[in-house]
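Asks: Heads up, there are several structures right after this.
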Structure I
Amino acid sequence: MRRLLAALVLVAAAGGALFLIDPPYEAFEIRSRVLDEERTILEHLPVGYETSGRSYPVLFLLDANPRASAFGPLFYDIAERVSVLGAPVPEMIVLGVTNTNRLRDMIPVPDTTFPPAPGRASDFLRFISEELIPEVEARYRTTELRVLYGGSDAGLFALYAMTAAPDAFRAVIASSPSLGRCPDFMADRVRGVFRERPALSGTLFLVYGAEEGPSVVARVPEFASLIEQSRSESFILGVMRVPGAGHVPGSGLEEGLRFIFGAPTAEPGR
């Protein structure tokens, strides 16, 4: 059942003293047999969800955290930004998948570079597709439209999910995916999924910063070109290079949602 998740926040008071308060956040826990652990899922519902009777698309955010962290801003700040984008981006249920062992979960193959990763993304994907999505569909009023967003290593996972479970998400937004960890593996995955599913439909939005390192600036356009060569006519690809931005551009999620739902975006570039 839904519960309130407390997060510690520092608040300045008169005289300069700092006090800790615990604002409540909506979340639920799910026991994963695949991962053999409890996972906390943060929740942000559309205004009026309880009484609207409507069904909503679901946006799954990886690297979610009730507090700002090295992996991104506060989950609820991100969800609030999404909720005010306006038409044609619809109101959505936004769910944040919190981390327990990020490097275990996000990397599809063992990687000995720094930081090393055991490469068990297949298990994490099974958790999402076989356990979390059915739980979400039972818990909320949802449409069939599911969107997955991830940045950096989580962006790599989002691309892996697109190739390994192409029916799990109608659309994927990958921001600065760390394709340098396993470029040949991911190239084979892309060729394989379009060979096995020649009529595969869906939407992928790739976004990265112009000021990133060469492993992203070079790899993302190469990956996009491979998809262009392999994709079906019903698979839509968008690529955006954000001028002046570094790793995981802050506007990437919003630009991706605008692209997916047909709103004008900033001029994309590769």
Structure II
Amino acid sequence: MVIDAHQHFWVYDGERDAWITEEMSVIRRNFFPENLIPLLAENNIGGCVAVQAAQSESETEFLLQLAEANDFIKGVVGWTDLRSPDLYDRLDFYAQYEKLSGFRHIVQAESDDFLTRPDFINGVKALHAFDFTYDILIYPTQLEAALYFVRQMPEMKLVIDHLAKPYIKSGEIEAWARSMKTLAAFPNVFCKVSGMVTEADWKNWKKEDFAPYLDVVFEEFGCERLMYGSDWPVCLVAGEYKDQKSILDNYLFSYTEEQKAMVMGGNAIRFYNLS
């Protein structure tokens, strides 16, 4: 089954969603499952993983309710306070939800050293006892801290969102590539091939712009630890659903069917324990 391993739903709130700037006005509205269903059908995608976009437990509950009502939502990556003294109790509560696969914190909005903080590291480590995963959402300036973070938890299932948001628009690649190579050396670390168009020139990107970055992650992680994600609806600021997907489809053209199947769904099913 083809899986979109990274997309979002939300009821737009101008105050909460202040990160959606004026130039992103195309996504200043509500996005529900009924908006995504035809896009998945048009692109021959059988299911998706809904990822948190707001940092609250009400966000997690919202996504779980949508997943309960929609079979095509195969997994949820939610949010809970991973630094809370009550974390174990919260994780024990969330363990009852079959479709809750893991958690994420919007680290890209934090200081560059956030991932080195002991309280946060201990919180993420606690996820392992419940077989929850953790999504790493960072900018390239936070890659050094991410390396420290990853070294602390060799048993955790970790995935880097959006290739760690490389500077595709400016063409910078060397420092990012070195860090990604180091992170890929850890076998428990996966990477999502997602969110690329929003790091490029929104109005003028070409498929060739992404090839050097894809070369790096395919070389370092291999087809066994990469997973496709659309980052819909955020991707709409730079292209339609089919546009962002075509980048990876084009890149994978010469790969075997087995390799394509891993990247386009098999790895997501394995990583997130989807059924």
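Asks: The value 4, 17, 25, 24, 16, 8, 4, 2 for P(r) over Cα pairs in 5 Å bins from 0, in percent, for residues 125-188 alone was derived from one model only; which of I, II is it?
Replies: So the calculation was done on I.
Asks: Using FRET efficiency 1/(1 + (r/R0)^6) of positions 141 and 221 (r between Cβ atoms, R0 = 35 Å, to 0.05) as the calculated read-out, with 0.95 as its value, let me know the right label among I, II.
Replies: Value 0.95 for FRET efficiency 1/(1 + (r/R0)^6) of positions 141 and 221 (r between Cβ atoms, R0 = 35 Å, to 0.05) corresponds to II out of I, II.
Asks: Looking at distance in nm of label points 7 Å out along Cα→Cβ at positions 85 and 253, point out which structure of I, II has the largest value.
Replies: Largest calculated value belongs to II.
Asks: Taking relative contact order in percent (Cα under 8 Å, 6 or more apart) as the criterion, which structure among I, II has the greatest value?
Replies: Top value of relative contact order in percent (Cα under 8 Å, 6 or more apart) goes to structure II.
Asks: For which of the structures I, II does the calculation of semi-axes √(5λ) of the Cα gyration tensor in Å return 25, 22, 19?
Replies: Answer by label: II.
Values quoted throughout were computed directly from the atomic coordinates according to the rules given, and no laboratory measurement underlies them. Note that this is a predicted model, so its numbers are computed, not measured. Cβ atoms are built from the backbone, for glycine too; each structure is taken alone.
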